[in-house]
Structure P
Amino acid sequence: MIAAALQVLATAALGAVSGMFGGLFGIGGGVLSIPLLGMVFGLEQQAAQGTTLIMVVPNVLFGFWRYRQRFGVDLRLAAVIAGSALISTYPTARFATGLDPHILRLAFAPFLAGLASFLAYRTWRDAPTAAARPPFAWGWTAIVGLAGGVVSGLFGVGGAFIAPPMLTAFFGLRQVEAQGLALALVCPGTVVALAAYAGAGQVDWGLGIPLALGGIAAISTGVAIAHRLPERRLRLGFCALLLLTAILLAAHG
């Protein structure tokens with residue numbers, strides 16, 4: 001009984017930490033909980049991804065609402081990104097449930113490390129923002145949604161990582177605006193992905209529910225911190241989170 005209660009408290013605490021970082025960087029919070037669920041609770045990669053989605057679904061919905069309140073989010077762009085992500089998320093998630101968990105984990109780590117390196121390079125060299133040159137038309141954001149849907153289905157939460165770099169580089173958005181739209185991308189996709197993982201028996205509801213409660217309690221704190229951080233520092237913090245997660249995945253793999 002005591003052991004079960006401690007497990008619930010530990011899982012809720014993990015959800016709170018994940019939710020705070022999810023609100024800060026607009027990623028739903030799953031990036032930290034996936035490797036930690038594997039390391040602490042011994043879940044296989046697919047089960048960790050599926051269980052994390054229980055937390056990510058309410059986190060992204062609440063986080064998107066909070067970002068829209070604080071920073072404003074273009075609902076036209078949000079609809080295009082979310083709709084196109086739906087097309088690619090489910091088939092990719094079904095495919096991912098049949099992959100070798102060790103290979104999937106080791107594939108996720110270099111993906112995150114490479115993305116962190118790309119974003120850090122762009123930030124440090126102070127490349128001209130897309131706002132200073134003709135941005136792509138808003139309809140092209142459908143490509144961002146399709147790519148994000150593939151990554152979300154494959155890795156459980158990864159779609160929110162690729163959207164901000166693409167939106168700031170090619171569409172002239174600020175980091176906080178891009179993070180809000182990244183949450184729009186994963187809002188419908190996470191529901192679809194959760195259904196796919198649950199259908200494959202890769203979800204632990206006993207761990208996922210306290211994880212979700214902790215995340216919901218802390219996500220507003222992360223959004224409030226993002227509101228106060230300078231653009232450059234927010235981008236570098238985003239890179240650091242990606243790199244930390246890649247290290248955790250590689251160490252567990």
Structure Q
Amino acid sequence: MAQTAWYSEWFNSPFYHKLYFDRDEKEAAAFIKKLLEHLSPLPNSRMLDVACGKGRHSKILASLGHQVTGIDISPNSIAFAKQFQNDRLEFYVHDMRLPFYINYFNYAFNFFTSFGFFKTRREHDDSIRTIVKSLKPGAVFVIDYLNVHYSEDHLVHNEVKKIDGTTYTIHRWDDEAHFYKKIIAEDVALSKPLEYTEQVAKFSLGDFNDMLSYQGMQVKEVFGDYELNAYDVRKTPRLILIAEKSR
């Protein structure tokens with residue numbers, strides 16, 4: 001039998017969300033507000049939040065007056081997010097590699113390095129194709145990814161974090177194609193420690209340009225942090241791309 005992909009179980013774990021998402025709500029809200037001020041979408045724009053997790057970004061987008069659909073591969077995350085559904089906000093369990101809506105959305109977003117997890121380039125190309133096909137002509141796609149070169153230069157190899165009674169022991173390393181992060185979570189609620197190894201592809205600006213252009217998208221702007229400062233290959237922590245679908 002095929003081995004279950006690491007993200008299928010890890011993204012469903014409450015310890016994953018405690019480590020990454022149960023904090024920094026103000027930072028997330030400030031970034032999205034700044035981003036939408038820059039994009040200037042029309043009221044009631046249709047927006048797709050790809051790999052939405054428990055919906056924290058989706059909720060903010062909807063609160064700013066837009067029709068938002070969030071999709072995520074994690075059933076537990078979507079079950080949690082559905083409590084926030086309203087006439088502006090809906091959530092679905094969905095694998096981004098598979099077709100979704102066609103020619104429907106004005107904007108699509110992929111926040112917080114929620115990409116680069118699959119084994120093959122083809123799977124990532126399939127994901128980009130799904131997102132692009134869901135967009136109307138002239139629509140906008142925003143990808144928020146790590147800056148590979150900055151991350152290589154600032155890799156913290158060993159770290160211990162204690163969050164709400166849970167101890168996370170983290171080991172990081174990389175090779176030519178991927179970053180790896182081994183996470184061991186210890187908690188009194190666990191009979192034995194949880195252990196997962198994340199793997200994220202080293203996609204550069206050039207890689208995204210190629211993937212997007214092949215699907216009919218043109219990169220219009222590139223930023224390097226959540227303040228939307230200019231991207232610098234060595235000095236800025238993020239790679240935030242704004243691309244437009246061919247008209």
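Determine which structure produced the value 16 for relative contact order in percent (Cα under 8 Å, 6 or more apart), calculated from the coordinates; the candidates are P, Q.
On the way: P: 40; Q: 16.
It was calculated from structure Q.
Taking distance in nm of label points 7 Å out along Cα→Cβ at positions 44 and 116 as the criterion, which structure among P, Q has the greatest value?
Working: P: 2.7; Q: 3.8.
Ranking P, Q on distance in nm of label points 7 Å out along Cα→Cβ at positions 44 and 116, first place is Q.
State the single structure among P, Q that was used to calculate mean count of other Cβ atoms within 10 Å over residues 188-195, giving 9.6. Working shown, then result.
Values: P: 24.8; Q: 9.6.
Computed on structure Q.
Please state which of the structures P, Q yields 3.6 when distance in nm of label points 7 Å out along Cα→Cβ at positions 76 and 108 is computed from it. Kindly include the intermediate steps, with their values, before the conclusion.
Numbers: P: 3.6; Q: 2.8.
Checking each candidate, the match is P.
Where does the value 10.5 come from, among P, Q, when mean projected area of the Cα convex hull in nm², for residues 36-179 alone is the thing being computed?
On the way: P: 9.2; Q: 10.5.
Attributed to the structure labelled Q.
Assuming -28500 is helix-only ellipticity at 222 nm (-39500 (n - 2.57) for each DSSP H run of 4 or more, over all residues; to 500) as calculated from a single structure, say which of P, Q it is. Walk me through the numbers before you get to the answer.
Working: P: -28500; Q: -8000.
The value was obtained from structure P.
Please state which of the structures P, Q yields 17.6 when Kirkwood radius over Cα pairs in Å is computed from it. All intermediate terms of the calculation are to be shown ahead of the outcome.
On the way: P: 17.6; Q: 18.7.
Only one of P, Q returns 17.6 for Kirkwood radius over Cα pairs in Å, namely P.
So if we calculate mean count of other Cβ atoms within 10 Å over residues 60-67 for every structure here (P, Q), which label has the highest result? Mind showing how you got there, number by number?
Working: P: 23.8; Q: 19.4.
Once mean count of other Cβ atoms within 10 Å over residues 60-67 is tallied for P, Q, the winner is P.
Where a number appears in this text, it was derived from the coordinates with a stated rule and is not lab data. The structure presented is a predicted model; accordingly, all values stated were derived computationally and were not measured. Cβ atoms are built from the backbone, for glycine too; each structure is taken alone.
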